[in-house]
Structure I
Amino acid sequence: MFKKSKRLNLDAIKAILIGACISPVALAGQSDAGFKQFDNSIVRLPSSQSGIAALSNDAKSRKLEIHFTLKTTNLEELEARVARGEIISSQEMTEKYSGSKAQYNQLLNWLKPRGFQITQVSADFTNIYAKASVADIEKTLGVKMVVVTYQGRTEPSAITPPKLPIEVGDSVIAIGGLQPVIQAVKHIVTRKQSGAMGGDDKAPVPRPAFATQPTFKVNEILNAYGAGNLGVSGRGERIAILIDTFPKVTDLQTFWQKGGLPITLDRVKVINVQGSTAPLSAPDGEETLDVEWASGIAPGAEIRVYASGSLDYDALDRALDTIYSDAQKMDGLNQVSISLGLREDLVSPDEIKAEHIKFLRFQGRGITVFVSSGDAGSNPDASGHARSPDPPQVEYQSSDPSTAAVGGTTLSLDRSTGRVLSETGWIDSGGGVSASFPRPVWQTSAGATFPGKRLVPDVSAVADPNPGAFVWFKGKEWPVGGTSWSAPMWAGFSALIGEWRRAHGKPPLGFLPFTLYKLQTGLGVRDITKGSNGFYSAGVGWDPVTGLGVPDLGELVKSIP
């Protein structure tokens, strides 16, 4: 760790920038002959940032990992084929939709003598990850770096855009990792945090009828969503979970034992994306929820936990590359679960562009990436866990049109019979209209009253932490909820559908939203027509709180062609 520099006031910040003959506004618009500038590879932080300080010597020597995304050949063709619902083979994806090896090598050879240590590359020549000191990054990429404190994190971060000489930069479409203070947020909510978190006190709205009930168990949810008698367990399927660290083995074993689930540790594979010996943080609950519920819903599936090491977008990108590489080589990895997100305007447009290409590849291979839509309703703030006075926004990655966005509901059951008494849109379910993506072809029939942009979410499942999910964490029951619960749940449902289709001689499922939006309204999904997430209300058909609705698995497996 580097030592924190002395805090600077606004006048001192201006002096730093003027002294360097740079201002954030002026530099963002300037262009030097012979250089390509990446204006959209950084974002302007909200005024709520805690502070900016000059770089200390320790900060200048700090190593950061930077991510270079290179052009994909025939990208427009790939987009068009994916929009038609085509499934592209691993071989064709590699041969037709990769990067240029010559341009990739040119950038590699340019970076190495300038202090950049190459940490990971992609086999398709589209991604290079490299570490360098902050001082070398400043000099090589022409950025102004300062120490930024934001959302409780203090890191060296860029406040001006990077640039590259045209001869190496022309093939690059994005440079990531320059603002490590900006990280994704976990979509998990404990029972004590439940309710519409809004206003100055962010106080939960009490719902004693739900909060005093026991937490929901796996078998109750399977029965509530019509999966209790399918006769499948997800065998032959693999579920990838992207998160920062691994769950504790004893927590998993106790969860399975208490749920009467026939699962052993050989069903869970752990992959440290940074390398097997790289240190990981202690479990904080999200990873445990994800693995317990994905495995609980689909006990026959293999659960593959990809630990990114952090929630930096650079680390998440590396993990996505690793998952995709594995999916290219093994059968059955047909679903990915991601319980993370961040308000769209806080993720740089270039990072969104780079990740969209990754998700597009997954979709082209017929893999559905389920992403939680968020836990702060229609107006998430920068923390992702409270309301903002700003206009409604959705969160990325759930807003990517090559992912399946999963919202949340509030579920009430007759606990003696398992019958669903009611289900409404959860007050904190993320949802709305993307500002970054146009409406995908498969979604054109939904939300006719909304602008022609990507709509969020696509589907939903219970997420309300009252009464919440049964999770075993740190040796005891931990009642939690959030769309972090509904996303791995849907990944498990997808694995059940995959096995059922094989058993009945049907083709692979492919990208699930492409099929769901083609089904007759209410066929295979139970429409949720009541509830609100703040700005939006649930209604008949698709809505910005619960999407198309919640699954009726018994009907859904029969309805998909």
Structure II
Amino acid sequence: MSSKATPPYSWTRASRPASTISGASLSPRTDLDPTTLAVLKGSLEQITDEMDSAYATAAFSPIISDALDRASGIYDGASGEVIAQGSTGLPIFIGVMQFTVQAVTSVLDLEPGDVCIVNDPFTGGTHLMDVKLVAPYHGPDGEVLFYLANTGHWPDIGGMSPGGITSTATETYQEGVRVPPMLLCRGGVVNEELIELLLANIRGKPSDRRGDLAAQLAALRLGAARLDELVNRFGVDLLRAAVGEMNQRAEALMRERIRAIPDGTYSAIDYMDNDGITDEPFAVDLDIVVSDGTMTFDFSRCREEVDGPMNCPISSTMTACLIGLKHIFPDIPVNGGCLRPLEFRVPEGSFLNPTFPKPVAACTTEAPQRIIDNIFTALADVVPNPVPAPCFSTGSLHAITGRDAEGYTFTFFASTGGGYGGSVRHDGLINGATTISVALTPGLELQEQRFPLRYRRYAIRENSEGPGVHRGGPGTEISIEFLADRGKVSVMGDRAKFGAPGAKGGGSGAPADHSLVLGGVEWRPPMGAKAENVPLRRGDILHLRTPGGGGWGPAQDRDRAAVGRDIERGYITAARAWTEYGLM
């Protein structure tokens, strides 16, 4: 360990005098009335919102600062269960970080000033690019009251393909640097040797990654300072009582919502194109068993782990189930209590619960979204809130790399939106974020300023919607020109064979359709939505056409004026209005 703690990485909470949180200075309250509970709940959530905002504001990478591919949370010091999360953080990270915190604390005893770094998918994680920090928050008596944790998507993590987009990987070793739970900071002193080791295996400017890491640590430090204020104002006992009450209420509300569903088994199935290695489809097969306030997600019929990176760690699989329910029951707060009525049957060694060292690079954007679609389909007829038809449900992750003017290897990384499914009330959203996130496409002008790229096109994809009474949202069409001399591009997605199916007689959305123009010649990836390390030269173009959402209800019954508006806005052509909607 280095004895040197450079200022950007300072973790010592120097602003926390012991007297401000000593028992003598507090006048602990014990009256947990509804108003106080609401104030404490809102305060904890506000802390995580501030952490998210601080992280994004200070981060160097556009995927974090502009696309907001990050999240922050507060977790219980005894159980590791989630207590609060930022409203703009990625939902897939919030649930997963509960499993991360629990895994970290099972192997490390974190002391004041310690910060753990981890990205291991098999230690309650997602893919390797999602770097997580976990720090303890100690109370006046030295007991760990909470854990603060955050996740940020680093644009590169090493491995055989820039950006971690390794669609042909057969082992996680090929996907990048795997970091088990390790102390990044010990007693406020940063382990510079560990940072240097990571930076030596990651593409890009070391200063950029140092900036992202400094922002991530600063967000944790801000969270700790805000918790100091909360403890000082209300006291430990009242805060603990509030957390317990929040959990109990969330559990009771979740059970109430589940009991409103008739007991029984509800099933749905969807298909992945391939695993990136063998061009054969495989099923995401789900049974949802409802019984007296408990809901079991049974994936027993899913196939064994696949050779390529379409496997999904168990932590991501379980979190996807929670996100699906949160879409259906948006009033349920996300904390440890809401998870208690949920049970999971996911056989070890299946592609939704793979064993080390199977590759998992696509685990945040592909299988989890199909799980959410299946939950929508399975429960659509038995829940009171309107449930959409399946969505575009693929990240269309793409990374472009080359040499910048300073001789560093740059890595541009982004995901792309698509169409949501129509529902009984509305047409599907256009260019929506993936259903497991709220991540955005970084600003085009910012990307063109940072990287040798030019956007030739960013538009709604015509005729890609799923026809219906309420049509699915059209997909998105993007064209990016490469402006450096030499480079490479990788793409990792799905739904190139199986477009989002419709519901109640609605039509399917168009599948993904990606291609490249290399030296003036169009080339389509053999695996559909997956390609890896394709050489680029100046002037080559990447075309991404993302899927549309499924339609709801028979298209022939769609309002004629609505069809006319779709033509005027360029969503569909007049010819499609005739063939799909019968508009003369």
Structure III
Amino acid sequence: MTLHPTLEKVTQRIIERSSPTRQAYLDLIDRQRGAGVHRPNMSCGNLAHGFAASGDDKKVIRTGKAMNIGIVTAYNDMLSAHQPYGRYPEQIKIFAREKGATAQVAGGVPAMCDGVTQGQDSMELSLFSRDVIAMSTAVALSHGMFESALLLGICDKIVPGLLIGALRFGHLPTILIPAGPMPSGLANKEKIRVRQLYAEGKVGEEELLEAESASYHGAGTCTFFGTANSNQMMMEMMGLHIPGSSFVNPGNKLRQELTRAAVHRVTEIGWGVGDESADDYRPLGHCIDEKAIVNAVVGLLATGGSTNHMLHLPAIARAAGIAIDWDDMDELSKAVPLIAAVYPNGAGDVNYFAAAGGMPFVIRELLSAGLAHGDIRTVYGASLAQGALEPVIENDELVFKPAPVNSLDETILKTVADPFQGDGGMRLLSGNLGRATMKVSAVDKSRWTIEAPVAVFSDQNQVSEAFKRGELDRDVVVVVRFQGPAANGMPELHKLTSPLGVLQDKGFKVAFVTDGRMSGASGKIPSAIHCSPEAYHGGPLGKLRDGDMVRVCAEKGELAALVDAAEWDAREQAEVPPVPLGTGRELFAMLRHHSDPAEMGGSAMLKEAGL
């Protein structure tokens, strides 16, 4: 199939824009392979330290004639998505031995749960935990004991952080191994109903906790299509997972065999070890190229994925020497139809999505319409087309079958020819309030344009209190500023979803504007988020005053204060609130101080590294 002209145009623009930085990156990883830290270059003392506790694998590691796999794990048993990883290193070592290789846990990275920290002070550590994870990954791989890597991570900042760190060791063949979503629990519609009743004071905490516990009830990723599951979708679109492995529940035979397949495969795509020669070398830095990044954007748009990736994708790309921006994403959004309706954009969760055909169906549809690059270098085969295969167990063995020709549930998955929506549902907004992004996949089209007076806040708790006092029972654009990376670490403001939803359900015209984040599960409220430049750095949100009329329009891509231009220019910025201390936030002051704008990924680490 011929590439769609918009896909071809945007990809070529990214390639040309990135040419100097991409070549510098490729030169770097070539040098790292040839002259970096490797076992053959180590002293006897280095090596002895590296395999001292390796038990039965010590003799094999010592010879230097077999691949040693570095495992970087985000395991903890508090976070449901990562709890299953506890036993993975033991399994991986067994599976590696089946191929004559060895494996060691190179290091662990933190895995912060936004579900636990949502609405809490600790959410202000969330975005920069991605930088910490990237640096932790680099520390793990810096020991030079490994000829390949396996990355164990799923959730919001963990996958981007793992990739950013691993890309600095892009000469290593690398595969990401998911652990899968928890089985479906309480229906999402019922969960939202109880949340809104609680926001209105009509049910108490016991009823709310019961509903939440029935929704988030076991091991595995949360089942809504937020940032965690969008991560998994993008890894499949980039060819970095074993095909179809994202949405297989934990604790079954298929899940284990997919892990085994990943371990076996990573032993086959390395460079020569000892006397062996490489014939299928697939380093991470070559797998993640401009086409793979575009595929990730396309997948995000086609499935209605997380707005957080408007931050994470530019950051991941930069780590590989690739420059993308919101204009690229906006242009792609106009060409890529929405073919998945997964909660919060639909009724069913990711388990229903997988049962309807899942990622194999999505990949096949996009390839057949010329809306994905099939010629990327995947970790598993000749092209992305092999990603359109569904893994199943037959006769106690893992086999791959073609994706279903037709959706098995058209309320969840549809074809490119008959989509839920003609475009990808991400909008770039701009005007005298700066640049922002809006996800409209779950927003009723009658609410794509909101024009109303603003109520201005500098803290999400102030919004909650104003809501409880009835001060927001009107047409209103709620603005929460000083929430950007430099101000307070750019927390998600998902806590506000329920009260704003209550106001909208009362019939009021409601929109939300912030230089912070909303959520990877942004829902039915029209929300202009990631406003850049942020108010902390003199961005225009700092000029707004209560009662100003503001227009938020997804149709025309507008974000504007309807204030006389002369008055607007003469206005002074609002006073910057003090940075609060406690909950470890003071330890992140350096990252806030050096952070990039949201459109570049909101990273301090990448900026200071000159990337």
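Among the shown structures I, II, III, from which was the value 17.2 of mean count of other Cβ atoms within 10 Å over residues 53-60 calculated? Working shown, then result.
Details: I: 17.2; II: 20.0; III: 13.5.
Here the read-out was taken from I.
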When FRET efficiency 1/(1 + (r/R0)^6) of positions 213 and 501 (r between Cβ atoms, R0 = 41 Å, to 0.05) is compared over structures I, II, III, which one is greatest?
III
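FYI, it's all coordinate maths here, none of it is from the lab. Not measured: the values here are computed from a predicted model. Cβ atoms are built from the backbone, for glycine too; each structure is taken alone.
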